[in-house]
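Please go over the structures that come below.
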Structure P
Amino acid sequence: MIDELSKMLDEYATWLRDKSLLRQVGHDSIVITTPYLDRHNDYIQIYARRSGGSFLLTDGGDTIADLRASGCDIDTQKRKDLLAMTLNGFGIHLEGDELTVKANTGDFALRKHNLVQAVLAVNDLFYLAQPVIASLFLEDVAVWLQENEIRYTPAVKFTGTSGYDHTFDFVIPASRRAPERLIRAVNRPTRDIAESMAFAWIDTKNVRPKNSQFFAILNDKERSPSGGIDDALQKYEVVPVLWSKKESVRDKFIA
């Protein structure tokens, strides 16, 4: 099992390195094009520039600007709080509309990873399929857990065997009847997000208690996720749960 997971981690790192492109912009900035796709199926780009003796990594304000241009209102207090909680989970700061983080030569890969994961998370958190949708999916999942008196800790970060940090939306502690259960609420299930979650679980599994489980709750209120997403998750022992079938796991979460 350890050898298999180690091979998967190596394959992921190779894929990430080989599919990333660098381009000079001006005299002091580098554009890093990553293999991850945004909600428009464009490759996510971040920017790096020198800042004293370190680097400043930023999305250039693209993530927030795109959401605003799409009519997604993130200026209510509740949504500001959700944004802050999400960014804090990745150690990312909001400066104006830019998602930023400082890095040095020793932690550059980790900080870059955290920034890209934050961009993916913010895109997913605030993506609204229609303007009339009033609530956020993360809120819906939290309310459902509370209504069913399911104990949980929100926004928990774990450091994986690679040294990368991974944030989970909810963690249900182990009990005498059930192991620890980690949960992510996925508003807009895509193949990229599925692969990102699979890596998070592969990287985290060995540092969590034995028999811990990872559940991905997938929003299917507007459309059903493709079968490829289920297959990608199940391959790495991530349990996909459609929101419409959430009652099927209620007893597992209560235990």
Structure Q
Amino acid sequence: MTYRLIKKIIIKGEIIAESGIMVGGSSSAFQIGGTDKQVIRNPINKMPYIPGSSLKGKMRSLLELSEGTINSSRGNFGPTHDPNHIAAQLFGHIKNRDQNDNKSQQASRIIVRDSELKNADDFNDTELLYTEVKAENSIDRITSAANPRFFERVPKGAKFDLNIVINIFSHDKLKDDFLSAVFQSLKLVQDDYLGGGGSRGNGQIRFEISQVCSRSADYYTSKADATSLFDLVPEELQKKNRDEKDLQCN
């Protein structure tokens, strides 16, 4: 079978924190006065960021829950490896994973890049560098004693880059459904949460997509222009006031 790249679809925009976000990080409870959990930061500039793996994993898990394609083989619940499912086609799968002699793998068709903090200047006066501390209590069910815990999180109002790439190949069975599946998963994340402590008020986010560009294989040899697919973005994911530069896919 010939593997030929047909096109790449690039999705750009912002992730906006509607509540504090706890993505990361290591425990620092052993430090006097330290938080019980820290957010993940860029080691160079110390800015918090959202790892692409965190968003991608959430997108896949919610898409599979929505589609009812969670794999429950061998007593565990995990991602589907059925190539007939859109989540397996889009995020990758191992076909016949229990048959070593007949096992094959399809790589992920989606790239979710790390999301860098865009408005760091808005958080110069926070408790910690660009972040806040949220205090919580767990209650002993027998003694009713409170056990205080302190978590670091990125404050509400933080804005992060959104950058997703979808690779589409000629032999992909469900290639015409890839883009709509990505939008579906983003809407699901938007109505769920990202990071830790979601059931306790953390991790509510909103996506604002400003640009969706399709680049055929010929684009990379300067034989074709990119085309905009922004009209396909669901209204609830669209950036309302786009900049002039967003309108240009080239």
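A compact table of results
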quantity	calculated
Answer label among P, Q for the case where helix-only ellipticity at 222 nm (-39500 (n - 2.57) for each DSSP H run of 4 or more, over all residues; to 500), calculated from the coordinates, equals -4500	Q
Answer label among P, Q for the case where percent of Cα pairs over 30 Å apart, calculated from the coordinates, equals 26	P
Which of P, Q yields 1.5 [distance in nm of label points 7 Å out along Cα→Cβ at positions 44 and 204, calculated]	P
Distance in nm of label points 7 Å out along Cα→Cβ at positions 20 and 60 - structure with the largest value, from P, Q	Q
Per volume of the Cα convex hull per residue in Å³, for residues 108-219 alone, the highest-valued of structures P, Q	Q
Relative contact order in percent (Cα under 8 Å, 6 or more apart) - highest-scoring structure of P, Q	Q
With distance in nm of label points 7 Å out along Cα→Cβ at positions 68 and 196 derived as 3.5, matching label from P, Q	Q
Among P, Q, structure where FRET efficiency 1/(1 + (r/R0)^6) of positions 84 and 148 (r between Cβ atoms, R0 = 25 Å, to 0.05) as derived comes to 0.00	Q
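Bear in mind these aren't lab numbers, they're just calculated from the coordinates by the rules spelled out. Values in this document were obtained by computation on a predicted structure and should not be read as measured data. Cβ atoms are built from the backbone, for glycine too; each structure is taken alone.
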